[in-house]
Structure 1
Amino acid sequence: MKSKILDAVGISAAVLCLIHCIVFPLLMIIPLGISHNPYIDLAFLLIGAIVVYRVTKKISKTWLKWWFWISILLISVSVLVDLIFEIHIPLIYIGAAGLIAGHIFNFNNHQH
């Protein structure tokens with residue numbers, strides 16, 4: 001049961017991250033005086049990494065563990081490049097979509 005809750009938290013965080021990553025650039029077009037803060041992306045990454053760590057301890061499917069960690073790696077690369085070089089690369093979208101898909105698959109295939 002606890003793993004299902006972690007998957008629900010992971011899905012929610014990944015969806016919020018993806019919405020943030022898609023909507024925020026559109027908001028920057030409108031002159032509202034806001035700017036991009038890469039530390040928000042870092043916060044999403046840390047939440048995702050904690051959830052993935054706890055979920056992957058409990059699953060037995062090796063390919064799914066790899067799926068989760070590769071998705072976190074893609075997000076990590078994107079966030080680090082943004083923090084260091086202030087360049088936005090689309091790996092964060094692929095990683096967030098990967099986390100969502102992995103959590104949904106894991107959520108639907110729990111042993112009952």
Structure 2
Amino acid sequence: MSFEAEIAAARTRMAAGELEAALRHLERAHVIGQLQVWPHVLSHWLMLKIEVRRGRPLAVLGQLVRIVLGALGSAVGVVPTGNTGGSDISMFKRLPVPPDLQDEIDQAGKPPSS
């Protein structure tokens with residue numbers, strides 16, 4: 001799925017109160033979009049909203065820090081590829097990118113065909 005499709009699926013799950021399922025979609029969206037400022041920030045913003053709903057103050061703080069550092073990292077092109085963006089993992093840890101997400105990342109980097 002594309003970044004936009006993962007975000008849409010996450011929002012649908014959030015509206016239904018299915019926060020774990022929403023978070024899985026946001027983690028996938030994060031991996032796809034972390035090289036671009038707005039998608040990176042959006043994925044963390046929605047993760048923040050989930051953590052607020054869960055009542056997890058440390059995770060909320062973790063997402064606030066990730067919003068700021070993630071925006072800066074994306075702006076300068078320095079991000080830990082494959083990182084899922086959740087507060088349960090170091091924000092500096094690189095992870096393997098699942099093949100289906102790598103395909104999405106590769107497609108997003110190509111200019112539109114005419």
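Each reported figure results from applying straightforward, stated rules to the coordinates on display, with no laboratory input. Keep in mind that this is a model prediction, so the values were computed, not measured. Cβ atoms are built from the backbone, for glycine too; each structure is taken alone.
Given a value of 39 for percent of Cα pairs over 20 Å apart, point me to the structure among 1, 2 it was derived from.
1
Looking at mean count of other Cβ atoms within 10 Å over residues 79-86, point out which structure of 1, 2 has the largest value.
Biggest value here belongs to 2.
Please compute distance in nm of label points 7 Å out along Cα→Cβ at positions 23 and 55 for structures 1, 2 and give me the label with the greatest value.
When distance in nm of label points 7 Å out along Cα→Cβ at positions 23 and 55 is calculated for 1, 2, structure 1 comes out on top.
Of the structures 1, 2, report the one carrying the highest value of relative contact order in percent (Cα under 8 Å, 6 or more apart).
For this comparison of relative contact order in percent (Cα under 8 Å, 6 or more apart), the top structure is 1.
Assign the value -22000, calculated as helix-only ellipticity at 222 nm (-39500 (n - 2.57) for each DSSP H run of 4 or more, over all residues; to 500), to the correct structure from 1, 2.
2
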